[in-house]
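These are the structures, in structure tokens.
FYI, it's all coordinate maths here, none of it is from the lab. In this text the structure is predicted, and so the values were computed from the model without any measurement. Cβ atoms are built from the backbone, for glycine too; each structure is taken alone.
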Structure I
Amino acid sequence: MIEEYMESVREIVEKVKREGDKAIIELTERFDGIRLEKFRVEEEEVEEAYGSVDEELINALEVARDNIERFHYLTMPELDMRIDFGDVVIGKKYTAIEKVGLYIPGGRASYPSTVLMSAVPARLAGVETIVACTPPDERGKVKPVTLVAMDMCGVDEIYKVGGAQAIAGMAYGTETIKKVDKITGPGNIYVTIAKLLVQDVVAIDLPAGPSEVLVIADGSADANLVALECLAQLEHDPMARAVVITTSVSLAERVKEIVLGENKNARLEVRVVESIKKAIELSNKIAPEHLVILTEDNWGVFEKVKHAGSVFLGEYSPVSAGDYASGTNHILPTSGFARMYSGLSVETFMKSITYQEIKREGLERLKDAIIKLARAEGLEWHARSVEERLK
């Protein structure tokens, strides 16, 4: 599917690379129907946004932000892991990426939750400059609730730019948008391809395409709950996908009836298998973005899960909890990329540096191994750099 979009996205990316702001303005008019001569959000717009957002919604954002911050803080890596062997000290030190770009979807709806999921871990990591791009609405504005979320989480620069042109702008820089070191955030197929195309100049978090959910269910599961998880995921996007793998024929039929009754165009796949073991094998092969487990032994099933973006166990753990307020992150690998990528975290915005301090006796202990290996590889000066020190 990516191949059919690749060339058109490449043209967008190259145009922004060549023409900067001029291309951003033209492409925004072409794709969003809005002519914006200036696309950086000014402070006055942020202040106005607070007056347009209900106080209860602001409170909900604060609850979600606090839970996300708590989870991500508690799961941060140790910033300086030093191991002292006496004659050799080795370690690993984490430092923040200096400037990151957050892509916040906004074409079909407003996603303030994605702001929280991106900006909170970035701030915890110690990122110096956080840039955010999000598409303008039909009035050429950013949705007020999205602006409030950005301000609440300490985003430094906000741009009314969406799609592949936003990714290219952050990757290469324009007269207005500063070049960043890493781009994170989900988006449509154009955004995903653009992220893949700019990896020669900027790091990315993960390929995050259309949303997907996989439900493993046995005969004990409530078909209504299974259907709810499917319908909730399918409302994200026409390309969103729901898969149900179950050992129950009756549950399979009931889920199809409910889901297709509500959404006749649903991308729904229901498989009946002979055992939960087989269901787990299929799930690991698919490596879903969201995995819901509704069985008689949820934790037993979870122990055998190898590949998934995020897992939800039991009837009171809907995916929407992770999407918004439980504290885990909803920016996750899709399309099978959970086989090799993790979801977004504080570590996404950090990099590690290894270090060592070796005493003379430590180098004496290691010298034979170093010298022999160096000469075996034909690197004489590597060997002599050790020998000369110890003379």
Structure II
Amino acid sequence: MFKLTKRSVEGLELHEKEYLVWDREISGFGVRVYPSGRKTYLVQYRFSGRTKRRTIGQHGILTAIEARIEARKLLGEVAKGGDPSEERRARLKAPTVSALCDRFLDEYVAEHCKPVTARDYKSIVRRCIKPHLGPRKVADITRADIIGLHHALRETPYQANRSLSVLSKMFNLAEDWGLRGDGTNPARRIKKFREEEKKRYLRDNELMRLGDVLSESLEGGTESIYTVSAIQLLVLTGCRLSEILTLRWEYVTPHHLELPDSKTGKRRIPLPSDAHEILMELPRHENTPYVIRGRRPDRPMVNLQKSWSRIRKQAGIEDVRLHDLRHTYASAAMRGNVDPFKLKEIMGHRNLQTTLRYAHLDDEDVRRNAEFIASRLAGSIRRNKVTKVPLRIVG
């Protein structure tokens, strides 16, 4: 035994088999010499009655002095009851964020989320979370890492905020699964970006143009009766797109659409006579239970976006999304003085705040209401106004 120094370690001879040399000053600190000439520093200690070793690093990459300092640190952990070898092994086996994402999708999302929500979560994981944090260990992620990802997505605030929400849920589950300590969710208390509310819905003249284009498309054969009917039903019922595209004939009654499952659970949607008439005009086939047929006779339509792009362009409403038809329905209801609590049930919202956010009025309605309020107040102001007396200059 001798003190392990740069000179002494480099002077060690090579043998046919590897061998160990121990430091005379620090008990348990040594170097392993391989026949290839590689030399690796390590510590040896006893834990729970067993002899264990923990590699420190390779000579040349680490100096003898650096290895000695690390050896003192590791043996100090042993003295406090720690097991550096097991901790390192556990760290190497610790799951990455990518593995956590996969478990989150397989064990939680697949069991507890609606198909549309599951699709959105998978997209966020694939496009935002895995590229930024995938290779990192779950236990190593800090709040600074999450803030960095959130900031990197600042050009798309909606996507950035949804990514933050998904990460928060994932790390809550990581705590439940024992992958992180309790109360260590790094996605907590991070301020979300402000999202600009999309206030777009169809006015009466735009609805008329849309109706004309739908009729012309059907008569000219450029769009199928299923495409045209799906758009008409979206306008007349306020349903979500997925609710119309997956609608089955068995859910249709003379006065309601009885949906056994939707984004907010079981729904009973009022079916106006105009919407019922559209349904009754649709061809029905024995091979499919779906109201809005797709290209395959036994499957529903899955993509209305391409047809909608053509239709809205012809109608001069290119900035209108399909979801804005639902928004239009809610706005028309509020202009018609439909009670917000009743509208909440019709729209299938979980809370009233969502209904009120959807059903804002257009600028012209706001201007007319402001005019009405001001006219009521102006009468009182004018009756009580002080008559101004012209100033006379006495010369």
Structure III
Amino acid sequence: MKRILCLLLSILLILSVTACGENEVTPSSSTEISSIDTSSATDETADTSSIPDTDEAFLETVTYRDYELTGEKAPCYIGRWFDKKVDGKIHKVTVTDGSMMYFMVNGAESFTLSFTVTTGDDIPYFAYSIDGAQPIRQLVTEGKVNLPDKGRHTVRIITDGLTEYVDKWYNELGFALKEVTVSEGGEIIGIRPKNKVIFFYGDSITEGVCSISKGFFSPNNSATSAFPWFCSEMLGVTPYYVGYSGSGVVVEGSLRPFEVAINSFSYNFPAKETATPDIILINHGANDAGVSDEAFRQGLITAIDKLRKNYPTIPIVYMITFGQTKKNVITEVMADVENSHIVHTEGWGIPTNDGYHPTPDGARNAGERLAMELKYIFGKEFFD
């Protein structure tokens, strides 16, 4: 009986081998073909289902900023922008480093910012951030920016480096944007950030002067290397720059004293701010070292009164200058201001490029320290 069973098993084994031989495919080939077919089908299905088919759906996937559509086929301008005719054509103009514009691009390989240079031989810089990436600087004369692909992308543009030796006040010399265009087949969709906004009032340190290296010319100045930028990135808020080199509470500088700049973009253009602040932050006083305490006090009271008139319910935070200039007077005045706070900076040890203006690492340190102070004052939930 055992012999019969063994014989039957042998016959079945031979038949099995013969059948496999008639449809022979090497194991490696079978695995490779199966793998390619399966993964290709899976990836294609996953890609199709994950690509948003509307602008609204795309913005819902964005996590690095909270945006909404403006309904316009043009950039949204946030910052101290105004319309002015330059060379016979209306431009968007700003004399403020750190002014921004936001838009979404779809179906384009590139976009181009066409600036008209009004600052002579010292060419300003702008910075661009695609899909929340770290900003990249370019001269305004090199306005073309290539995109990763023809899909939807969010774009943030920052005016990032302006010389201090131009007439900002009377002739509005600064950034003059003629138009924004996209490559063939593409379109611009306006988007607006919905995050909280901090107005940063200050001087060259707020503006980012000498933040790259020593010197007051465009290559050395960068709003994206200044403390408001690093503070805002850490908090996830929109920075609104109102910083002008040499300016103080009393000292005029490149755009008049503090209280004048509050309501003026320039001599010819009154301030029409393009956003409403959730916090007002002041870092003035470093340029007022030679001013008497009484003159400084009166100038500060006048400026605070103007801010309160414009924004009666918005909290004001005064960040003491790194050099502690006029600290005592600032503390006295702000003690009488409702809904106000003071951030003390003594002992922060901020490295500088020239003994005054922070290096990028110094500005980052200051910005991150300030962000932590603001979280302590207002609570983390305030910024969520």
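What to note about this one:
- Which entry (I, II, III) yields the derived value 35, 16, 13 for Cα extents along the principal axes in Å, for residues 115-162 alone: I
- Test item: distance in nm of label points 7 Å out along Cα→Cβ at positions 315 and 371 calculated as 7.2, pick one of I, II, III: I
- Origin of the value 18, where relative contact order in percent (Cα under 8 Å, 6 or more apart) was derived from one of I, II, III: I
- For 1.0 (distance in nm of label points 7 Å out along Cα→Cβ at positions 75 and 347, calculated) the corresponding structure among I, II, III: I
- Each of structures I, II, III was scored by volume of the Cα convex hull per residue in Å³; the highest score is held by II.
- FRET efficiency 1/(1 + (r/R0)^6) of positions 219 and 307 (r between Cβ atoms, R0 = 30 Å, to 0.05) - highest-scoring structure of I, II, III: II
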